[in-house]
Structure formats: structure tokens, C-alpha cells
Structure I
Amino acid sequence: MGMFSRKIIVYIGSAACFAGCTGDFLSLFILGREYPGYSQLSDTMSSLGASSSPVSGIISAWWIILGFLMIIFACGFRAAYSPGDKNAKIAFWLIVLYGLGEGMGSGLFKADRVAGSYTTSFIVHDILGGAGVTAILVLPLFVQKIKPIFSSTGFIIFSRITLILGTLFLILFTFRFIGNAENIITRNEGLWQRLFVLVYYIYIIAIALKMVSGYRRSI
């Protein structure tokens, strides 16, 4: 791959990351307003894509696009670093898995319930989404080992803070599966989910920015 073509892939990948992250948050708040009674604090993002949602088709299509954008970002990330770097290779596949699971998987399989029971689509939606979330959750463990640009003390601290906050918000989000108790934690499942996504979107945008700046200094 020539230097110019590699540069283009890196830049396109970074742009895809920014477009995907900002577009995802904007779509949540804009489309959430079109769903009467929908709460950004207490309702999950998946419920926007359920068949009962008035914006089901739009948000599902967007999540599929988001999946493509994350895969393009992963390709840009891969092009920016040595193909022989084990941690860069693992990070690439984790980003791809996030795009396939939490992006395309969420868009193709709706979180539908029938008479209070989980449908097959709902179960597949949760499995694929869970795989994507797990992939992005552990991403900092590998990115911080990529030398030299991500192995600085500052970025390692940033990676650890991201992992700690992400784990905390994910735990708070999963409390909704524990019994039927109504409390401040279970009532705000939508908030914990959005905070988890926000923390990791900030992190991967930072990766995209350092990816471009580091690549520019290396050529």
C-alpha cells in the first residue's frame, strides 16, 4: 500500500469515527423527541429501535450505517500502525466487533417483546450488542500498549480512567436485570447506558485524533 493511499485511509477512518460518534448521539436526542413518552434517562437506546417505536426504521437504518462507519474507522486505525503490532491487531478486531455487534446487530435485530416475553430478535439483539459492548469495554487495555503514541503516561491514565468509568456505568446499567426493585439506579438505566457510550465515544475520538496527528508526524 502506497504512502498516499495509506494516508487517505487513515484520514477517512478518523472522519468516519467522528461522524459515527457525533451522529449517534444526535440521532438519539433528535429521534427521542419524536417518540411520545420516551425518556432519555429511563428508557434504553434499544427501545428506540423496537417495532413499537415510531422512529424504529430510521434509527435501525442509522445503527447499520454506524456499524459501517466503525468498521471504516477500524480500517483507518489498522492502516496507521504496523501490521506486526499484536496490540494494534487486537484493537482493530475489537473495533470491528463493536461495529458489527452494537451497530449492525442492533439495527438488523429489533429489541421486541410479545406479551411481555422476549422474541428471538430481542435475544439476538442482546447477544450481538453484548459482544460489541464487551469489545469496546476492553479496548483501552490494548490501545494503551501500542507504542509509541498510545503508551505515554498521559494516555495510559486516560485509558484506565475510561475503563474504570465504563465498567462502573455498565454495572449500573445491568442492575435492571436484578429483580424488579424500583430505585434510583434501575429507574435511570437509560442514563447509565448513555454515560457508558459517551465515555467510550470520547475515548475513540481521542484515538482518531492521535491517529491522524501521529501519522502526520511519521511521514
Structure II
Amino acid sequence: MQVVWERIVSGKPTQDVAVTKLAFVDSTLFMDAYNPAIPNSDMGIAEEEFGTFWGAINDLAHTSHHLREFRWYRLSTPAEPAGGPMRVNTQEAPSAGTDANSLPPQVSFNVTLETAFRKNWGRMCLPLTGRSGLASDGRALTSAVDTIADAAATMLNTIKGSSTFVPVIYSRPSGLTQDISGVRVDDTYDIIRRRRYEGVPYRALLPIT
């Protein structure tokens, strides 16, 4: 499940989207016979729970970020090219962040997704650029860290308990999957360089004489 946010920034050129993703194994193998003409209830549960997760943390996101779309891709074991999306669910009323003050757009929170083997851990990179999560020393507030971790754990547990989907880490090189056993959120911001602003509406140029 690929999650897509629009970034609508006043006074700036059109921005690229912010993206994160989660992988699932369908324990019933029903998805092997997926029919896009028939709504899939487990996909709906995963989307709804991510929407609830976003609602719990969007006060840490700037108002420029709008949760726009869920896109689903089939990941094969062993690995094969994913191809086009199986399903695209575009939100009619995208839910936006609520913090009016923004950190640089490259900033992100990482939710580390733990497995039984450290080298196989994964992560979700979340575009939470609101200043409300920032502590005075440049780290993230512990309250923000706890909120994100609690909401992420609730989301994954609810999806696992309410659907046939099991959250996993998927390895593209090997095509293997490992169950997610825990979540970890640190108080150190990360950087996603491709999320920096597109275009330069203002630039100062000075000659050296």
C-alpha cells in the first residue's frame, strides 16, 4: 500500500508528492485472485486505519500536506517487477495537516518497523514538517515521538486483528517477507532530500567587485 500526500504550497511552484508505504501478506491468499471490480474489504480496512493514524498525527504536519491517495501494488515472492497499481483510491476530500508553521520540507519522522532480524528492519518516512513537534534543542518533542509511536502501533495491530492482512517488511532483492514485530520512533529528525521545494521563486544575486 503506497500512501501519497499532495504538497500544495502557497507562492511556490507545483511540488512533487510525498510518499510512504506499507507491505502486507494476505494470510488467506485471497489477493491472488484480486478483482478490481469488487471492493476488497481488507484493503478498505488498511486504508481506513491509515486514515485514523494520519488523523492522530496530522497536527504534526504542515497545512501544505494533504493525504490524497492510496495505491496498491502486487509484490511477488520470489521477486518480480511490481507492474501497475492493482487499485488506486483517490480521496475526494484529502485530509490536510493542521500546523500553520513549517520546518524545511525535507524534514521527516521515521517510524522504524522492527523484525526478528535487525538487518531486515524497514521504515515509514512520514512528512511531518510542522513546527509543533520541534523541541528547543532541535530534536523532536518526546510527546510527539510518543504520539507517533502509539498511533503507528495501534494502526498495525488493528489491521492485523481486523483483516486477513499481516504487516510485513518486503525485500525487493530477495522477494522474502518478515513479520513486523514492533515499531520504534526516535527523537531525531531525518532528511528526505527529494522533498525539498521545487523551483526557486526568490534568489539573491550579488556581484563581487
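What follows is calculated from the coordinates using simple rules that are stated; it is not laboratory data. The model shown is predicted, which means the values in this text are computed figures rather than measured ones. Cβ atoms are built from the backbone, for glycine too; each structure is taken alone.
When distance in nm of label points 7 Å out along Cα→Cβ at positions 70 and 102 is calculated for each of structures I, II, structure II comes out greatest. Across the set I, II, distance in nm of label points 7 Å out along Cα→Cβ at positions 158 and 198 reaches its highest value in structure II. Source structure of the calculated read-out (mean projected area of the Cα convex hull in nm², 14.8) within I, II: II. As an exercise: semi-axes √(5λ) of the Cα gyration tensor in Å, for residues 46-149 alone, calculated from one structure in I, II, equals 32, 13, 8. Which structure is it? The read-out comes from structure I. In this comparison of I, II, the computed figure 0.75 for FRET efficiency 1/(1 + (r/R0)^6) of positions 142 and 190 (r between Cβ atoms, R0 = 35 Å, to 0.05) is attributed to I.
Determine which structure produced the value -23500 for helix-only ellipticity at 222 nm (-39500 (n - 2.57) for each DSSP H run of 4 or more, over all residues; to 500), calculated from the coordinates; the candidates are I, II.
Values: I: -23500; II: -6000.
Of the options listed, only I reproduces it.
Compare distance in nm of label points 7 Å out along Cα→Cβ at positions 62 and 118 across structures I, II and report the one with the greatest value. Walk me through the intermediate numbers first.
Details: I: 2.6; II: 3.5.
For this comparison of distance in nm of label points 7 Å out along Cα→Cβ at positions 62 and 118, the top structure is II.
Given 18.1 as the derived value for mean count of other Cβ atoms within 10 Å over residues 6-13, which of the supplied structures I, II does it correspond to? Walk me through the numbers on the way to the answer.
Numbers: I: 18.1; II: 13.6.
Derived from the structure labelled I.
Looking at relative contact order in percent (Cα under 8 Å, 6 or more apart) over structures I, II, structure II comes out largest.
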